Every structure is written in C-alpha cells, then in structure tokens.
Structure 1
C-alpha cells in the first residue's frame, strides 16, 4: 500500500470516527433537552393548576364581598326609608 493511500485511509477513518462521535453526542444532548422539556412542562402545569386554584378562591371571595356589599346597601336603604 502506498503512502498516499495510507494517508487517505487514515483521514477517512478519523473523519468517520469523528462523525459517529459527533452524532452520538448530539443524540445524547437532544435526549437530555427532551427530558428537561418534560420536567419544565410538568412544572408549568403545576403552576397553572395553582394559579387556577388561586383564581377560583379570588372569585369566591369577590362573590362573597359583593353579596355582603349588596346586603349592607339593602339594610342602609331600608333604614333610610322606614
């Protein structure tokens, strides 16, 4: 085998191994990002559930306050017009 063909073979082997290693590393990186994405989605869903609970509590409190205000206004109106 000539020196030139040995060089070409060596370069081909190095490029092939580099390509395989790069693809493997990219796949590992992509898998890690996918896992992190799932964790972020789960955290986002938990925050959304919490925010919805808080919103419902606020709606309930608002309804109660409105009812109390209307009741007080009715009482004041009755006191003003006996």
Structure 2
C-alpha cells in the first residue's frame, strides 16, 4: 500500500465492515480515520483523530485497531 493510496481494504470484524481512512494533516503526519458499516449502513465514522503517525501505513493499522475497539463496544452495548 502506498502512502498516496487514500482507500483502504475492507476489514470484516464481528459482523461489521471497517474502512480505514487515514488522513494527512497539515503537519505532514498521518491521523487515524475510519468508517464502520453494518449491513451496508454507516454506524460510526471518525476522522482526523489526535493520534499521529509518520506514515500512512502506520495510521492505517492504528485506524483498524481503534475501529475494532469501537466495534467491541458496539457489540457489548447491543448484546
């Protein structure tokens, strides 16, 4: 995956689909971003978080991990 690629692969996790969408800030660092889908509908989206990374690939991995935590919380709340 190149640092110029702005679309990530879909990651399926616990019945949800995670789309990592890291964004490059004005500080030349990459910030986490993601969208979580359930049955094709968006249930959560985060962009330009406080987490900052030197490369897009690091931000991509971090975005997926943060999204998985959010999915875990959604699953716990909805039983």
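No lab work stands behind these numbers, since they all come straight from the coordinates. Predicted model, so just to flag it, every value in this text is computed and none were measured. Cβ atoms are built from the backbone, for glycine too; each structure is taken alone.
Can you spot which of 1, 2 the value 40, 21, 16 was calculated from, given it is Cα extents along the principal axes in Å? Checking each candidate, the match is 2.
Given a value of -36500 for helix-only ellipticity at 222 nm (-39500 (n - 2.57) for each DSSP H run of 4 or more, over all residues; to 500), point me to the structure among 1, 2 it was derived from. It must be structure 1, since only it matches. For FRET efficiency 1/(1 + (r/R0)^6) of positions 9 and 41 (r between Cβ atoms, R0 = 25 Å, to 0.05), the highest value in the series 1, 2 is held by structure 2.
Ranked by mean count of other Cβ atoms within 10 Å over residues 17-24, structures 1, 2 are led by 2, which has the greatest value.
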